[in-house]
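Structures incoming, each one as structure tokens.
Coordinate-derived values only; no laboratory data. Source: prediction; values computed, not measured. Cβ atoms are built from the backbone, for glycine too; each structure is taken alone.
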Structure P
Amino acid sequence: MANSKTLIEIGDNYGAHNYHPLPVVLAKGEGIWVWDVEGNKYLDFLASYSAVNQGHCHPRLVKVMSEQAGRLTLTSRAFHNDKLGPFLKDLCELTGFEMALPMNSGAEAVETAIKAVRRWGYQVKKIPTDKAEIIVCSDNFHGRTTTIVGFSTDEDYKVGFGPFTPGFKAIPYGDAAALEKAITPNTAAFLVEPIQGEAGVVVPPEGYLRKTRELCAANNVLFVADEIQVGFGRTGKMFCCDHEGVKPDMLILGKAMGGGMYPVSAIVADREIMNVFDPGSHGSTFGGNPLAAAVAREAMQILKDEKLVQRAAELGDWFMDELRALNSPHVAEVRGKGLLIGVRLKSEAGGARSFCERLQEEGMLCKETHIDVIRFAPPLTIEKSELQWALERIRKVLT
């Protein structure tokens, strides 16, 4: 097998340069651990941006995927398959909604949500044709399609990709008064991340979700929560909105729903919203395929059987306290919920990238976000003793 240096060079030569990964070439994963092609072992502290909440190559998921792959993988939605209905039922029962629409990637699920709320705005709320507005937040990250980057406030995501889809209005994140001011009779929905992951693990003020939910209900505006990254136990609740007892009108889900084995995403909502779709109005060749449905159903069951949500809550609080107690001269703030934690560095620290590179040398893999934030988000299967092992290395690098 070629070594890491050679494989990185091949990838750089033949692959588009739209990523800036750490210089490590991974070849194997098991639980919270991964190994590179030279056999070096690392603790995965990113969990593939929270897609691997159940750990790498969970034996139950490997078994289900292998069995289903040998039976039936794809039918398209031109036909029914025997795995889709039970998966949708489990997903609706877990989330408390009446209907689900499965897709593949998170961005596809966000695009599906946009189409749903716009059509709801026209058919149900009676917004004039092509006048529907969706309110979003500054520093949002909802995906990479042209429509989605068009309503990003990060110019780096937008340069050279216009013109963009109209109909979106950005307001400051965490500011309920700004939402109240921005709502008009043409507002169809408010699209929000309960915690902004890519913006640097930004947690809104206590009560923000509850207040904005109330504003939406009072103004006949759909409250749409993007929980692609923060859902399925990552923040110490099954869904992040649960921290404030908020039930959105629609949840957008992905990442950990596929257990890191297969791309699976979905929107879930009640019938009044989902019934705006009729045959031919939306679709996906791979969305809801039997392989995805079988894997996702097992992935959700693992979260419950192994009590991973409770583990994230208990270990997350302890781990954040320990990080704060390091009293690092480089650290400005430790923030997050559950096992989604952002360590924001002081400006004079010179950015988070060099610290992630040093942590790699110590046997830990994490990734900078928003330049000056180190994101810690290990698989939820991690044990306290393993977090203590990580803390020793974090202490060495940060202090």
Structure Q
Amino acid sequence: MNNKIKAAVAGAVLASASVANAGITWDAGEWTVDMNGNVNAFAIFADNKDSGTQIAGGLANTSTGQKNSENTSISTGLLPSWLGFTATTRQNDLDTSVTISFQPGAGGNQALQGGGNTENRQAFLTFGDKSWGSVKVGKDLGIFGSTAILNDMTLLGVGSNGAGTQHNGGAAGTTTTLGGIGTGYIYADWKGQIAYTTPNMNGFALTAGITQPWNTTNLSTASATSSGGSDMYAVEAQASYSWTGDFAGKLWVGAFGQEVQNLTGANIAGSTDEDASAFEAGISTSIMNIGLVGYAYSGEGVGTTGMLSDGFSNDGKSRDSDGGYVQATYVIPMGTKLGISYGISELDDNATDAGLNLVKQNERVTVGAYHPLTKHLNLVAEWSNVQSESNGPQSDLETNVISVGAILFF
């Protein structure tokens, strides 16, 4: 990914309080206002290879019950269309900012929907100084898993389109696709948070904060459920080291922890409290026109695809999960970036899960071409093969996803 496009992606996804990667800016009194974002849409064709029962938590679709095994849609990709506003100023020796953004969908699949769904993923303020760092307060992308999704090449495209209505699958006509979410990393998601980021210390930086605690979400009826909130915040942190030069790159490690309270299930007397935790490590490097990424995570109780999704069995015990992805890209002389990515996410079963049709692993291979028609406009073509394997009687499912479209940053 060339530097201009990577900066645009970083700005659109993370909406940094800085206007270094500004879109359209103007001065308003003591404030500088930055309007930025993107518009994208893709023609998505999904071919479901296998019949049988849909795997709970599986990202490949079954063809059972359909007239044919194919689905089509016009949808946004992994990155939703985006309109963001950031206003910054410096007062009393503090850099302060506020960011609010809107994410409209590209379309729906029913009449009288008004053309699709709209989300509001960001509403946060920051304050700080380059001498001591910055504080963020409000709703923004979570800390754990954020760098994994930022380095995913399918951020400019589609990747996995999800399974039916169980996730936001592009072939289902909803807001976004999954990209590599659930096939290599857990979604960082958009969370209320109070976080502190250190200044850059010769390439080293640390972000740590408290975030809104999640309740569990379940696709399997044999998973424990939590409700009623928590008396403890989730804690997330990520440390990184970046370097520049002919061989540039970034190393990062991260952690997540949360007490999950009031778990109830068929094999729990009353309710119980358990802990969910996860760790991650990754590296991204660039050498001339070659880009390489490697990432891995491991957790207990965090589930798969979405944080705390099917993380606990119905006896209140945490399920182990792990995964990661590797990716290689190459920019050819005409400017087109060619890439290949492989990712896998695994979810272990517990003793009470015997025979349960819960996902054991989701696996994805994506091959993509990303051509910068201008410095702001990219044409994108991808092919992804998504395979889901079950711990239960439905052994596996497979879906091929082909997508062609365009994404424009401003």
Checklist entry - Once relative contact order in percent (Cα under 8 Å, 6 or more apart) is calculated for every structure in P, Q, which label goes with the largest value? => result P
Item to check | At a computed 30, 20, 17 (semi-axes √(5λ) of the Cα gyration tensor in Å, for residues 98-257 alone), which of P, Q | outcome: Q
Checklist outcome for this item: Matching 14.1 (mean count of other Cβ atoms within 10 Å over residues 346-353, computed) against labels P, Q points to structure P
Checklist entry - When volume of the Cα convex hull per residue in Å³, for residues 322-361 alone is calculated for each of the structures P, Q, which structure yields the highest value? => result P
Checklist outcome for this item: The value -1000 for helix-only ellipticity at 222 nm (-39500 (n - 2.57) for each DSSP H run of 4 or more, over all residues; to 500), derived from one of P, Q, belongs to structure Q
Checklist outcome for this item: Comparing P, Q on distance in nm of label points 7 Å out along Cα→Cβ at positions 26 and 330, the highest sits with Q
